[in-house]
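Take a look at these structures.
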Structure P
């Protein structure tokens, strides 16, 4: 018997392929509105919209501005920019909705290695999220009058910390996985 998690994950994979294959903004908008309706039905709409926007706004802003700047030197297609932003937003929101309703550990239980990788990923995400929140709280408690200069200085220090932490952690994890037979070099 197929479990609900397997069915929802299969639907997610199918929709992932469909939404990356279709190049019609109207279709992707309809899919986004359907996602919003499902999220509203499960009382997750506000949460998912915030998460989606917070996770992609910087990358989409850089990409969109770069594409528009390229338009100064050669012709660009504004419809492509709309399609790109709409597709990324829809796929990201769909992924967050799937993660709210699907137990990935149950879905990937057929493979011990995949389950181990998901466990490892989730633990790293949790550690990084907690550390980032601690940095935010530390910044808020140490600055009487927050301004752009102090914010950028704190952000720079936070980014340096996370880059160093990522490099160190990835080396440690790689060694641990190699010792447990994940890589066959």
Structure Q
């Protein structure tokens, strides 16, 4: 109960500060995104399906006029069946992205973002009473269309790719893939 009250107070302060801040003082944004990833790895698709839904939090900080640094993280959980034995399989991934971006204006309330950086996949897969886990760094490229409801609240539609490669028991795997995200955020 104490944590909930503290969280509500912090959120109220952040939102109040961002509503009354002038546009030039708003250097940070926070965004909550719903993501749909279309995996690059054929074996992953066979076991878990051709798409995976997950939620990601993302934050950015403008360090020079239209340029910003960002960090985001999301958790992905999928269950499926192995192809031959139809045994239960689970995949848990923590997918983090980081890098630099540029935010431009198309007109009025419509803008865009271009981002490049890295990705980190921490994964654990379990099937047939065996477990494999590892962590790999990779790349990330992303583009977004941003619509500003006002100087504080915005929504964004993003299309990007993030990926990495690993080898498990002499089998090459691909982590990540094409990603589509829809998010709501605030500028602080």
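Could you tell me which structure in P, Q was used to calculate helix-only ellipticity at 222 nm (-39500 (n - 2.57) for each DSSP H run of 4 or more, over all residues; to 500) as -4500?
Label of the source structure: Q.
With Rg and Dmax of the Cα atoms in Å, for residues 41-136 alone coming out at 18.0, 57, pick the structure among P, Q it was computed from.
Comparing all candidates, it corresponds to Q.
Identify which of structures P, Q gives the largest calculated value of distance in nm of label points 7 Å out along Cα→Cβ at positions 57 and 81.
Q
For Cα Rg over 2.2 N^0.38 Å, the calculated result is 1.27, so let me know which of P, Q that is.
P
Name the one structure among P, Q that mean count of other Cβ atoms within 10 Å over residues 113-120 of 18.0 was derived from.
Answer by label: Q.
If you work out mean count of other Cβ atoms within 10 Å over residues 73-80 for P, Q, which one comes out largest? Intermediate values should be presented prior to the final figure.
On the way: P: 9.4; Q: 16.2.
Across P, Q, mean count of other Cβ atoms within 10 Å over residues 73-80 peaks for Q.
Taking 4.2 as the value of mean projected area of the Cα convex hull in nm², for residues 89-128 alone derived from one of the structures shown (P, Q), identify that structure. Provide the component values of the computation, followed by the final result.
Working: P: 3.2; Q: 4.2.
Source structure for this number: Q.
Among the shown structures P, Q, from which was the value 26 of relative contact order in percent (Cα under 8 Å, 6 or more apart) calculated?
This value belongs to structure P.
FYI, it's all coordinate maths here, none of it is from the lab. This is a predicted model, so every value here is computed, not measured. Cβ atoms are built from the backbone, for glycine too; each structure is taken alone.
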